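Several structures are given next for inspection.
Any read-out appearing in this document is the output of simple, stated calculations on the displayed coordinates, not a laboratory observation. In this text the structure is predicted, and so the values were computed from the model without any measurement. Cβ atoms are built from the backbone, for glycine too; each structure is taken alone.
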Structure 1
Amino acid sequence: MLRTPRLIRPDHVAPHRHTERVRFGDTDAAGIVYYANYLRWFEAGRAELMRAHGLPYHELVERGAYLPVVESWCRYVASARYDDEIEVQSWVHELHHATLLVAHQIVHVERDQLLAEGAARLGCVTPSGRPTRLPARLTQALRDQSLGR
């Protein structure tokens with residue numbers, strides 16, 4: 001059995017919160033959210049987390065820093081359905097010289113119920129694909145968030 005690590009958010013870290021409404025196209029024939037869409041919502045949460053810290057992805061790309069996902073996982077707890085309002089909670093769980101791990105929880109807003117949790121590890125690479133350090137501005141902004149500043 002595959003086991004995913006539990007990513008416990010420290011009490012001093014406030015997650016970035018981003019809401020979405022489940023669209024009909026996000027669901028399968030039974031009206032339940034298709035499993036891969038949780039990973040799309042994780043990505044939206046990461047993008048909004050970075051934007052909230054003044055670093056939208058397009059600015060990183062313009063500076064020659066790409067952040068491809070090199071590892072991801074998701075643990076499904078309960079199903080979301082068409083028209084549910086969900087909240088994606090995202091925070092920096094680990095920050096290293098060339099990688100970061102962003103953790104996520106997806107919560108049903110009305111029921112305040114955990115639907116899924118997981119993470120994505122991103123590596124920093126140059127436009128040619130060579131590993132490189134995370135930009136200092138990104139590291140500082142995310143370190144401040146991960147330390148709850």
Structure 2
Amino acid sequence: MYNTCMKKLVFAFLISLSSFSSFSEEHVIKMLNAGKEGMMVFEPAVITISKGDTVKFLATDVSHNSSSVEGMIPEGAQPWIGPLSQDIEITLTEEGVYVYQCTPHNMMAMVGVIKVESSSNLAQVKQKAESYKKTFLMNQERLDNYLSQI
């Protein structure tokens with residue numbers, strides 16, 4: 001009887017582990033010199049994910065990184081800055097809109113947007129975007145276009 005109970009407990013534990021891991025996903029974003037939307041882009045540039053999902057930025061081309069943009073992530077969210085020419089994985093645990101950039105190619109509007117479940121901070125992000133996009137020397141409409149997809 002003890003052995004049967006123990007087997008049932010172990011089975012239930014294994015089922016709960018597999019159920020838990022199936023709730024979070026990994027999403028891949030490439031850092032590119034050229035892509036479908038032009039020069040210096042993230043691909044895909046706009047994604048919607050679930051809370052707790054992981055985003056892996058692939059250093060497909062060299063001299064790129066992924067860095068959150070100050071003031072353009074949800075309140076309480078952890079900012080990040082990845083090293084140049086290296087992959088980086090982040091797990092997003094706060095709901096809302098995240099804007100990120102490639103630091104050395106910010107002036108070329110190498111930016112992207114991640115929506116985690118809700119767009120509760122979208123108005124704040126759009127307000128901050130008005131001053132932030134003034135730092136772009138080219139592709140000045142890119143961020144507005146991405147935010148309009150949210």
Using the calculated result 3, 13, 19, 21, 16, 12, 9, 6, 1, 0 for P(r) over Cα pairs in 5 Å bins from 0, in percent, for residues 48-135 alone, pick out the matching structure from 1, 2. 1
Structure responsible for 13.1, with mean count of other Cβ atoms within 10 Å over residues 56-63 calculated and labels 1, 2 on offer: 1
Comparing distance in nm of label points 7 Å out along Cα→Cβ at positions 88 and 120 across structures 1, 2, which is largest? 2
When 1, 2 are compared on FRET efficiency 1/(1 + (r/R0)^6) of positions 24 and 96 (r between Cβ atoms, R0 = 30 Å, to 0.05), the highest value belongs to 2
Looking just at relative contact order in percent (Cα under 8 Å, 6 or more apart), which of the labels 1, 2 belongs to the structure with the highest value? 1
Taking Rg/Rh (Cα atoms, Kirkwood Rh) for each of 1, 2, which is largest? 2
